[in-house]
Structure I
Amino acid sequence: MRVQFLTVEAAPLAKVGGLGDVASELPPALIQLGVELRRFLPRYPFIESADLEVQQVASVRVFGRPAEVFAAEVNGVPTYLIDGEPIRASREVYESPDRDGDKFTFFCLAALEACEAMGWAPDILHVNDWHTAPGLLAMSDRRRSGGFWGRTASLLTVHNLPYMGAGAEGALASYGISPSEEPLLPSWSRRLPLPAGLAAADWLSTVSPGYADEIQTPEFGCGLEDFLASRRDRLVGILNGIDLKVWDPATDAALATRYTLGTLEARAANKRRLQQELGLPQLQDVPLLGMVTRLAHQKGIDLAILALQQLKKEAWQFVVLGTGETALEDAAVRFAAEHPDRAHAVRRFDGGLARLIYAGSDMLLLPSRYEPCGLAQMIAMRYGSVPVARATGGLRDTVPDYQPGGKGLGFVFGPPEPTAMAAALKRAMATFADRRRWTGLQRRGMRQDFSWTRSAEAYRRLYQRALDRRGS
C-alpha cells in the first residue's frame with residue numbers, strides 16, 4: 001500500500017502547531033504497520049540541513065516554474081523536500097494568505113509531478129488541512145483521464161475546520177484549479193481550498209470522533225455543516241496520539257525528579273521545583289493548576305481567569321505558559337499581578353518549562369471552546385496531572401468525567417461559561433483533598449494508552465476501505 005502524505009509541517013524540521021506533531025509521529029507508526037509511506041514537505045530556507053543528508057532525486061516544472069525534489073530519511077520516514085522560488089522566498093511556515101496560497105499550491109503540484117518523475121504511483125493521496133488540499137484537487141482532475149493517477153484514492157484530514165484558506169483563491173486560479181461545483185457547498189466557499197478539497201476527496205477524516213460529529217452541526221460546522229452531514233458515511237474521526245518515548249516522566253531530562261507509575265510519590269519534587277522557579281509558596285497541600293496553551297479565544301484562557309475569580313475563597317495556585325493574542329496575554333499577566341502569591345503567567349514558548357508544568361501541576365486546565373483533538377490532556381495524564389476540561393471534541397473523547405467509585409479520568413464541564421468551569425474546579429479541589437482518591441485518579445490516567453499504534457491502525461484500515469471502494 002503506497003501512501004503519499006502531504007503536509008506543510010513536520011517536527012523536527014518545521015513545526016508551528018499540532019499538525020507538526022501529527023505529521024512527525026503518525027507516518028512512522030504507519031510504516032511499522034507495513035504501509036509504504038512517503039512524506040512530502042516544503043524545503044523552507046530555515047530547515048537546518050547541516051545534519052540532514054539530502055540527495056536531489058528529481059527536477060520538475062510547475063506551470064513553467066522549476067522545482068527541485070530532495071530525498072532524506074527523517075526518524076525512519078522517507079521524506080521528500082520540495083524546493084522552488086515560492087518556497088525559497090518564505091521566512092516562516094505561515095505568512096500572508098496570498099503568499100501562503102502561492103507557495104503551498106506550488107508545493108502540492110510539485111509533489112504530484114515528483115511522483116510522476118520518480119515513477120512512484122501512490123495508492124492513497126493523504127492531505128492535511130487547506131494547505132495541501134490543492135494537491136488533492138489537482139490529482140482529482142488528473143485522475144479523470146486515467147493514466148498515472150487513475151487508481152489513486154484520496155483522503156483529506158481536517159485538523160481545524162475554521163481555517164479554510166481564505167485569501168488563497170487567486171493562487172488556485174493561477175495554477176489552473178477550478179472552483180468546486182458541489183451544490184451543497186455554500187457559494188462563498190467553492191473557491192476556497194479546504195471546502196473544495198472536502199468536496200473532491202473520496203474520504204474525509206478529523207482528529208477525533210467527537211469533532212467529526214460536531215462539525216456536522218451549525219455550532220461547529222462553519223457554514224459547511226449541511227455538506228459535511230451529507231458525507232457522513234465517508235467522514236471518520238480518528239484520535240491523534242502522542243509519542244510515548246518523547247513524553248515519558250521516567251526519562252524526561254527537563255524534570256527535577258523522574259518518576260514512574262510505581263514511584264509516583266517522587267513526583268512531588270517537580271511541584272516544589274515549579275513553585276520555586278515561579279516564586280510561588282511551596283505548598284504541597286494546595287492544588288497547583290496549570291495551563292500550557294496558545295493564548296487564543298478558542299483555548300479559553302479568559303474562562304479560566306473568570307472561573308478562578310469566582311473561587312477566591314478556595315485554596316489554589318495557578319500558572320499559565322504561552323503566547324498568542326495580545327489582549328489575552330495582557331489579561332493573563334494582569335491576573336497574575338493581582339494575585340502575586342497565587343498565580344504566575346509566563347509569556348513565552350518554553351518547552352522545558354512546559355514539561356515541568358505537566359509533571360509539577362496537580363491539574364491541567366483545558367477550557368477550550370472547541371478542540372478538534374488536543375494533545376495536552378493526553379500528555380497531562382501521562383505525567384499524572386488530572387485534566388479539568390470542557391466536554392468538546394477530542395477532550396470529550398479522552399477525558400471521561402470523574403465519578404466517585406473509580407470511574408473517569410478528569411473533571412468535565414459543559415457550557416463554555418466561567419460558572420460551569422468553576423463548579424468543575426470545586427469538584428476537583430474537593431477530590432484533591434482526599435489523597436487516596438486523588439492518587440487513584442492520577443494512576444488511572446497514567447495507565448491510559450495514548451500511543452499512535454491504535455490511531456495508525458485506524459488510518460491503515462481507512463486506507464484499505466478507500467482502496468476497496470476505489471477499485472469497485
Structure II
Amino acid sequence: MNHRDKRPFAALWDFLCSLKLTIATLILLAATSIIGTVVQQNRSPQEYLQIYSETTFKVLDSLQVFDMYHSWWFLGLLGVFTLNLIACSIKRLPRVWKNVRDPVLAPDDTLYRTLSNFEEVVVRDRDLDQVQERVGSVLGKEFAPPTVTRDGEAVHLFAQKMPWARFGVYVTHLSIIIIFIGAIIGSLWGYKAFVNIVEGTSTDKAYPRGQGEPIDLGFSVRADDFNVSFYEGTGRPKEFMSILDVVDGGKEVVTDRKIVVNDPLTYEGITFYQSSYGPAGEPVFRIRATEKSSGRTMELKAELGAHVELPGGYSFAVTDSAPSYRQFGPAVQMHVNAPDGSHGNPFIVFQDHPEFDARRGGAFSFSVLGWDQLYYTGLQVAKDPGVWVVWTGCLLLMIGTFIAFCLSHRRIWVTLQPVDGEVGVKLGGSAHRNQPAFEIYFDDLKQKIKDQLAS
C-alpha cells in the first residue's frame with residue numbers, strides 16, 4: 001500500500017480521534033436528551049394529535065422523535081461517541097504504556113530541566129557508594145525501593161509509586177463504552193409497555209405505548225386485589241396498592257405479591273411498576289332505608305342510576321357519589337320517586353353522618369353503609385436486558401473516576417556524580433495529578449535526604 005492509499009484512512013483516524021468530534025457529539029447527545037425530556041415519549045397517536053397538528057405529527061413521527069431513544073439516529077450518536085472514545089484511547093495508550101512499563105531510569109539534564117520539583121546539592125567528605133546507600137535508604141523508607149542504574153561514573157536511582165494510576169482514565173472510558181453498550185442492548189431488545197388488569201382477572205400480554213402489536217409476556221399476571229386509601233377530608237389518593245400473582249406454566253410461582261409505587265415486581269427479567277388505577281364498571285351501593293312511620297329498616301343494594309323499590313310504591317335511585325364531599329367524608333347523591341311516579345328533588349347522604357338525613361322530610365330516611373367498586377390497576381411493564389451491563393459500567397465508572405482524580409503516578413529521580421572529589425546530587429520528581437500536594441511531599445522528602453547526608 002503506497003502513501004496515497006493510506007491518506008483516506010489516516011484522515012478518518014484523525015477525525016475519530018479529534019476533540020472537536022467529542023465536543024460536537026456530547027452537545028448533540030445533550031440536545032437530544034433535552035428533546036426526549038420535553039417531548040413525551042411513546043404516547044398514542046391520538047394523544048399527540050391533541051398537541052400537534054397533523055402535519056407536525058407526521059414530520060416528528062417520521063424522525064422518530066416520539067420514540068427517540070430507540071431511533072436509528074440516537075443509537076448512531078451513541079455509536080459515534082463510542083468510536084471516538086475507543087480511537088482516543090488507542091491513540092494515547094502506547095505513550096502511557098511506555099511511561100509505565102519503560103520508565104526513564106537514567107535521566108539527563110534535559111529531563112531535569114522539565115521538572116518543576118528539582119534540587120541540586122553537593123556532599124562533601126563522602127564517597128559515591130556511601131551517598132548512594134544513604135539516599136537509597138531514605139527513598140526505600142519514605143517513598144519506594146529505588147532501581148539503581150550506573151552510567152559511567154554517574155549513579156541513577158529511580159523510584160515510583162502507583163504507576164497504574166495513569167490507567168484510571170482508560171477505565172473511565174471503558175465504563176462509558178460499557179454503559180452505552182448496555183443502553184443499546186436495552187433499546188434493541190428491551191421495551192416499555194403498560195397493562196390494565198381488573199381485580200380478579202389476569203392477562204399474559206402487555207401493550208406498547210403508541211402503536212404496536214401486544215407483547216406476549218410468556219406467563220400470566222393476575223390482580224387478586226386492589227386497595228386505595230385517601231388523605232382524610234380530600235379525594236387525593238394517599239396510597240394505592242396491587243396484590244399480584246404470577247402463573248407460569250400452569251403453576252402459581254409468585255403469590256400475593258404486594259406492589260406499590262417504587263416497590264415493583266420483577267419476574268423473568270420483566271418488571272411491573274404500580275403507575276395508575278381507575279374504576280372498572282359502575283359501583284354497587286349498600287343503602288339502609290328506614291320507613292319513618294313504622295320504624296322498619298331494610299338494607300338494599302343499588303347500582304348507579306338504577307331504581308330500587310321501596311314499600312308503599314316508592315322507589316329511590318343513586319345518581320352520583322364522591323369518596324369525600326366537602327370534608328364530610330364519603331357521600332352519595334340520590335332521589336326518591338313518589339308512588340305516582342313523580343321525581344323527587346335530589347339530596348345528599350353522608351356515610352359518616354347518617355343523622356343529617358334523619359332530619360330531612362319525607363317518608364324514608366337513608367344511610368350509606370358503603371359501596372363496592374371494582375378497580376383496574378395500571379401497571380408499567382419494562383424489560384431491559386442491558387440493565388446489568390449498565391450497572392457494571394457504573395461500577396467501573398466510579399472506580400475509574402476515583403483512580404483518575406484521587407490517585408497519582410509519582411516518580412523520583414536521583415543522580416549521583418563525582419564533582420572535584422565531592423559528590424553532586426541531583427534530585428527531581430513529578431506527579432501526573434495533584435501537583436501542589438506532591439510539591440509539599442517532595443520538599444519534605446528532599447529535606448530528609450539532606451538531613452541523612454549531613455548526619
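What follows draws every value from the coordinates through simple rules; no lab data is involved. All values derive from a computational prediction rather than experimental measurement. Cβ atoms are built from the backbone, for glycine too; each structure is taken alone.
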1.01 is what came out when Cα Rg over 2.2 N^0.38 Å was calculated for one structure; which of I, II is it? I
Here distance in nm of label points 7 Å out along Cα→Cβ at positions 199 and 271 has been calculated and equals 5.5, so which of I, II was it run on? I
Of the structures I, II, the one that 12 was derived from, the read-out being relative contact order in percent (Cα under 8 Å, 6 or more apart): I
The value 1.0 for distance in nm of label points 7 Å out along Cα→Cβ at positions 7 and 207 was derived from one model only; which of I, II is it? I
For which of I, II does distance in nm of label points 7 Å out along Cα→Cβ at positions 15 and 39, calculated from the coordinates, equal 1.1? I
